[in-house]
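Enquirer: Alright, structures below, take your time with them.
The numbers here are math on the coordinates, done by the rules we state, and not lab data. Bear in mind the structure is a predicted one, so any value in this text is a computation, not a measurement.
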Structure 1
Amino acid sequence: MPHRDSNGTAAGGAAGAPQAPRAPLDLSLLRTFLAVHRSGSFTAAARLLGLSQPTVTTQIRSLEQQLGRELFERRPRGAVPTSVADELATQVAGPLDALAAVADRGPLATERTPDPVHLAGPAELVCTRVLPALAPLTDQGVRLRVTMGLTDELLDGLRGGRFDLVISTMRLRGRTLSAVPLADEEFVLVASPEWARRIGPERVAADGAAALRGVPLVAYADDLPIARRYWWHVFGERLTARPALTVPDLRGVRSAVAAGAGISVLPRYLCLADLASGALVPLLLPEDPPINTGYLAQRPGTPRNPHVLLVRDRLLQAAPSW
């Protein structure tokens, strides 16, 4: 039996002998890993890849065993990537996306009609600004499929591969999705001409929120998300009133206010025509009005559909004028 010297090297063996090379990582495992990293869950990745969830789970465990490192923390709401996973995704995303583009079309494939672009966003902005901006693209052969809803739900759909682009009303966190600022929306406190005469904009300027106590509020939801933010930002007070009327569409809020149902806080882009015609009256013009930034989000690694880029570029070009 060979003895070892003081450095622990077996006698008769070469010090620092090279270890057996590690087997190369399986590209299919890396592809599954990237789908989980981008979608944020094993279930969503399975749907994107056309695999069963147990298969995805098995492949991720196999990759973790090969690497000797944990890649995801399993949580009830999804899979949270570790720092090791983030680093691996950075290394493999570009090459895998390039291979996927070749595999999907083939280097000698003839051009085919691009798939429809699946776009989602808040109903009010989509209907009043986004669709008019994108209308000319249909003459270029672009096919659009539009979904409207709440930002959280739409972003989940983007992660799961249902959408190509989502207009988000909030800033995105994490690395799963990429987003760029799209447009700022300014909020304005408005009333019908009759209510404006009864309240008096000069009283609002002098007395602040006190001048509005007892006035019916029209809102998007019972918890007054937009109005509460306005009250705190402009008046420095918490809004505790209950709405007189709620309707889950800001266009409906605008119509109700113009008809005399009460006052509300609306994005300026949504009521520009009404403010110009006098159908709505601003009750206050603060020097620092509340502003919310909208973002255009895109899931990394989506198929290289040239029409997605057309829609994206058109929105980024048009949004500053909103």
Structure 2
Amino acid sequence: MSRISYSPAFLVSLTVVTATFGPAQSQFVIESTASLQSCRSAPVVYSCEATEAIANTCCITTPGGLILQTQFWSTWTGLEKKGQKLPKDSWTIHGLWPDNCNGSFEQYCDASRQFDPHPSPAKLPNGTVITPYKGPSVDTLIKAFGRNDLLHFMDNYWINQGGPNSDLWAHEFSKHGTCMSTFDLACFGSPYRKHEEIMNYYDSVIRAFHQYPTFDMLAAFGIVPSNKTAYNLADIQSALKTQTGATPYLGCSNNGTALSEVWYFNHVLGTPQYGHFKPVESTSASSCSTTSPIWYYERTATSEREVRGVFGNWPL
């Protein structure tokens, strides 16, 4: 299952935010130039909870107001020999998705901002064919913005399986980011720098990821990767709900017995870039077995590496 008026120039600089991820605590700054001046007069309401039509879609994402922060638990990448490894003691980023409030979703909403070299699906339900992107990979766009801090973090926590990390990043923005109204070009001030909204999306994905330290939340309840001890679905769900206030979607492979994915559902006050995430119950039933043991498998030492504490001001 996958998802999916110009305002005056006003540069928004997010203040330093403190976040905890793993045992270390540090500070980071999200750089953004999304223009929010016109939002001063907009109603203050959570997405999916508005009682009137949203007039300014740069202030509240619509129609995809159910925002999912999604993560993977993978045990290998397939590119270990090229240095593409998983971060020790951490789940990895999948993406940030906008589901519609009724549980449906859009995907690949802007063909002019299609950077996915391997579109999935290749054809939308309405018959629209998604043309594979053939240009430079999105990591070159990040470098062009001088965002080596962002690139280093993504290379260590936003990990693809069986392909370059940049392919996954391109897929997530193209399929999901283009369907979030607050990342529309009209929501950015002047002067606008080409691809600025893509940097803003990636910063926002990372910000959301830090709100849900899945590895630590599970470990606090004694649920840790093991090839000898299995767990039951109810205990895993309870551990996460106790810390977030809502039950996320849990995905399992191997006929529902190997934990592999989590989706945290949220309503957002303000924009996904800067607003407050309020956890809500998953609208999707877990694919994990309710009767068989759930395995949260260990990674081999050759598939992961220690990355905490090596990125200066980034939260690790």
Structure 3
Amino acid sequence: MARIGLVGCGAWGFNYINTLCSIQEVKLQYVCDIKEESLKKVRETYPNIRTTTDYREILNDGLLDGVIIATPPHSHFSIAAEFLSQNKAVLVEKPCTLSYHEADTLSKLAEKNNTILMVGHLMEYHPVVFKMQDYISQGRLGQLRYILLERTSRGKIYNDVSVQWDLTVHDLSIVRYLVNRNPRWVSAHGVSYQQQNIYDLVSISMEFPGDLFVEIHANWISPIKKRQAVILGDQMTLAFDDVKATDKLQLISYNSEITVPKYETSLPLTNQCMHFVDCIKSKSQPRTGSADILWVIKATELVEQSLLNNGTKLCWDGNGETNVKDRDV
């Protein structure tokens, strides 16, 4: 049984608690949060879980197998670095860090200490995304030509990160998983309606080798919730609508015949947590490990740099980090 600690039990952190407590192979040993009212809620619901306001209490437990970090993004790097330095397996909620340099540092630290670094790119554990990747790898769609991803809702507005560090990270991770190659260039436009220097609407364009064009649209201001993807090949098209309760995926032929594929109905967060536990047990590298982390963070930094430079097309040179101006937040 894997002994796990959780740092951060806000709304999403509590989803982790409920999920971890439903997995037989896991013992959720600790929950940490700086807010006592959050810990009180944990104790009322799960009285056997130890709670603390100091994550170093978890850090100093030599019997702990791993930790999940679900704190605000600006704190991810420093907390993850401490746990990796103590040879603990680490699952960091997205975005893993807020810079390529920090992500690269964590990756090298995990490698040096021969431990696990994993990021919570939840969509890469979604059964529909599994199915889409399966169809693409089988060549069912033919040559990929165009991908459109849309993620909108009038939800929580953050005052520390822009929408590309929150919503579009999901879609960039989907692109990375499905396409599995680097783009030639990245470009982005955005608008800060509600807070200066905090983009709450972004539109991203990416061109890949093989004449593949990708667009990502995301915002926090639309009253209509969208979680959609269209994957268009020269033979077939996949349409994914994650807002729908059932039949989320359609396979569409060029004579407009529609097939509704069958897929597993497992929960993405359960799949993600189970994968983390399996990696701890087998001492294997996670699907959303260092390579995935660095690709997504680099893409997000290129998006941010393009936003700061009026949509300039920025080339992906294949290595090194991008130079992004300091955020004024």
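Enquirer: Once Kirkwood radius over Cα pairs in Å is calculated for all of 1, 2, 3, which comes out largest?
Expert: By Kirkwood radius over Cα pairs in Å, the leading structure of 1, 2, 3 is 1.
Enquirer: If semi-axes √(5λ) of the Cα gyration tensor in Å, for residues 168-215 alone computes to 38, 12, 9, which of 1, 2, 3 did it come from?
Expert: The structure behind it is 1.
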